[in-house]
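Below, each structure is written out as structure tokens.
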Structure 1
Amino acid sequence: MAKGPRYKIPQRRRKEGKTNYHKRKKLLISKKNRLVIRASNNNVNVQFVKSKLGGDIIIASALSKELVKKFAWQLSTGNLPAAYLTGYMAGIKAIKNKINNLVLDLGIANHFHRQLAAFKGVLDAGLDIPHRESFFPEGFEKRIDGSHIQDYAKKLAEKDEEKYKLRFSNYLKKIDPLKITKIFSDTLNKIKNTA
């Protein structure tokens, strides 16, 4: 451990890799509501946060587990299609609550593409948040509906049936992996009908 008169111990949440205080300070100085997107291996959480002196207040939020409960989502809640749908659902909630004047807060991004998919869902729901179009990687929109998973399943099923059954065993218990894009579009339509 470093010693000396100029050494400063980092704050606990920074040491744990949870908060970048320099970015957070800039976001708070803007005095705008924050769109906070966090992703883990199994879930995506999208929140609209108002910062106050006593602590942050969550105005509206959406969790990818809601897809399973409300819309009968049968796929994983931690993949790109689920992240997009969660963002879309959160965007609709924000519009209903008349939330505007937002700034994006990705925090310390561990699952960056899932966070981008959720952000794209919020934008497609109709919210206007400042960003550059180059922020999204090339060909990103083709992956949002899960077509990349479906294409991989199709190729694997044609090449090696045993490997296909092993790799997609969790999917095969519930659904046909070759119909992922249809499940995505059906769920998206259900979410749009709730608006």
Structure 2
Amino acid sequence: MRSNSKKALFIIPSIILARGLESILSDMGEFETLGILTDLSRSSETRLRNMDADIIIIDPIVFDYESRANIRSILAEHSSAAVIAFTSYPLSDEAMKQFDDVIGPFDEPAAIIKKMRAALEPRQDASKTEGEDLSQREKEILVCVAKGMLNKEIADAFNISIYTVITHRKNITRKTGIKTVAGLTVYALLNNLIDLNAFE
């Protein structure tokens, strides 16, 4: 495995589809396949926990209908990787919000790679050093936090997943060194990101 490539794990019940994705990643050269799981049985969960995947591509069909609304929470117990849904049927807006993105069997290879890169972007920002300037999106989210918005409200406002909001908030805390909402509010005020009149 090349040291600079990102590691992808597939949780897809169809080996044919999983091998097709693996072939696309191999041809493009930017991502390497860490493994293929066809379900999330106990043995698969153990393998998932022991794999250091950067990104997980999962077919929601591996979960029963009731569990599909909580896929991201279930995976978060085993991995902190970015998560992309691989599905051949449309997902509801609510279901889509739990994923960093959604791909399908008819997507072009370049589009799949682009979505995978975008899903990893917030995590790559997290690897940078403390004290670094906030990105424009982080400033926007900081303003929302200072205004008292909840993660779900911020996710809805920017049309991103709650997990992306959480990643941005972690980056904000790491870069500023401030862990409390009150402290972040003061930071936003002192750096002219928000006007004191916004609280009236």
Structure 3
Amino acid sequence: MSTKISAEEFYDQIAASYDDTLTSSKVNAQYVNEAVKIFHRYNHHQGNVLDIGCGTGNLSELLQGDFEYTGIDISSKMLDFAYQRGYKTIHKPIETALEQIDTKSFDFVFCLGSLLCVEDAATAIEHMGRIASKTILISLDETTEEFIKKSAVPVYDRSKIIIKDATEDYFILGWTSPTTGIPIRTRMIYIEQDR
């Protein structure tokens, strides 16, 4: 049985090569591009964005418009790259950070590819609903037993969480794990908040 390492340690180790990994044809990270397509379909052009599990802040390279970014990540090395892209950064576990953020303090909340590492993802999603004033865009990965077993970090299948009042909610082939080679289906969820 493989020994798991912490998500912080894992993402610190891969931070310098993360953008190349995300854009490689081997990984084929379609969930990021799909999220951007969904977001632009609703004609959002300005506001403040909370990017949960922001990694290197590559979302800011993809969204077109006038946005201010704040990123949460457990990896300080990932946040160093996000900071260089203009992000305000919060170096904390997602669960801890979200409960400390004020209600309706961000227009847009993104959480892409991160909830598979969060033990209580349902509570994290509830916090996102409290924090976002306009929209929430989430991806939930359908992790197989094989992937959970082979993953270097503890991960969970969050694809079956019940999401109420989603404007869009569908599956795509989201990405292929660069460490295990296992393709992962990803559930894309877009929620418009009541104003």
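Can you say which of 1, 2, 3 returns -0.47, -0.86, -0.93, -1.09 when log10 I(q)/I(0) by the Debye sum over Cα atoms at q = 0.14, 0.25, 0.29, 0.35 Å⁻¹, for residues 10-49 alone is computed?
Values: 1: -0.40, -0.98, -1.02, -1.04; 2: -0.32, -0.81, -0.93, -1.10; 3: -0.47, -0.86, -0.93, -1.09.
The read-out comes from structure 3.
Taking distance in nm of label points 7 Å out along Cα→Cβ at positions 106 and 178 as the quantity of interest, name the structure among 1, 2, 3 where it is greatest. Spell out each step's value before the answer.
Working: 1: 3.6; 2: 4.8; 3: 2.3.
Largest value of distance in nm of label points 7 Å out along Cα→Cβ at positions 106 and 178: 2.
No lab work stands behind these numbers, since they all come straight from the coordinates. Because the structure is predicted, anything quoted here is derived from the model rather than measured. Cβ atoms are built from the backbone, for glycine too; each structure is taken alone.
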